[in-house]
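The following blocks contain the structures, represented as structure tokens.
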Structure P
């Protein structure tokens with residue numbers, strides 16, 4: 001049985017003058033990653049300084065791990081070469097409780 005949903009957050013900090021190019025590469029990668037089993041949702045957010053935050057919801061930690069260890073993830077990381085000030089560091093968030101309800105945000109059974 002697969003585990004509960006997991007949210008991955010990645011922040012991309014572009015090199016000076018590379019924000020537009022980075023955004024285009026990230027969006028192309030998102031289109032491909034949406035087809036990966038377990039990828040349920042993606043959203044990209046842009047800050048005024050050009051930093052991009054990608055938020056992905058995965059059906060399980062196992063399916064996210066399979067994606068991260070797969071060929072597509074390696075290709076995506078390579079496509080960022082020359083565009084990033086530093087490699088993105090993923091943060092994994094496990095759902096706990098919907099704010100103030102005492103109820104879980106996802107069913108785990």
Structure Q
């Protein structure tokens with residue numbers, strides 16, 4: 001999964017940053033900072049690279065938090081089990097089916 005450095009969502013320009021000390025500081029692999037319009041993702045842990053799958057799931061997890069936030073769905077946003085499960089399912093569907101949703105990339109087979 002190619003993770004962008006910026007995403008646009010409902011008028012917000014959200015920066016995606018890879019950081020080195022998120023796990024050490026906060027014992028987490030990703031964070032969403034609404035006030036600063038950013039997503040932080042831990043790329044490696046203590047010098048050990050995280051897999052592309054782990055990093056992709058973390059990105060989708062944080063993106064889902066943003067989605068629930070902008071929709072005003074705080075109860076869903078607070079449900080970590082739901083957010084994690086949805087991120088894992090979305091990652092599997094996107095990764096295993098080579099799905100590209102950019103305009104003009106649709107095809108009927």
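Each value in this text was obtained by applying a stated rule to the coordinates, not by laboratory testing. What you see is a predicted model, and the numbers here were worked out from it, not measured in a lab.
Figure out for me which of the structures P, Q the number -12500 belongs to, where helix-only ellipticity at 222 nm (-39500 (n - 2.57) for each DSSP H run of 4 or more, over all residues; to 500) was derived from the coordinates. Working through the options, I get structure Q. Structures P, Q were compared on relative contact order in percent (Cα under 8 Å, 6 or more apart), and the highest value belongs to P.
Here Rg/Rh (Cα atoms, Kirkwood Rh) is compared for structures P, Q. The highest value is that of P. Comparing percent of Cα pairs over 19 Å apart, for residues 13-68 alone across structures P, Q, the highest figure comes from P.
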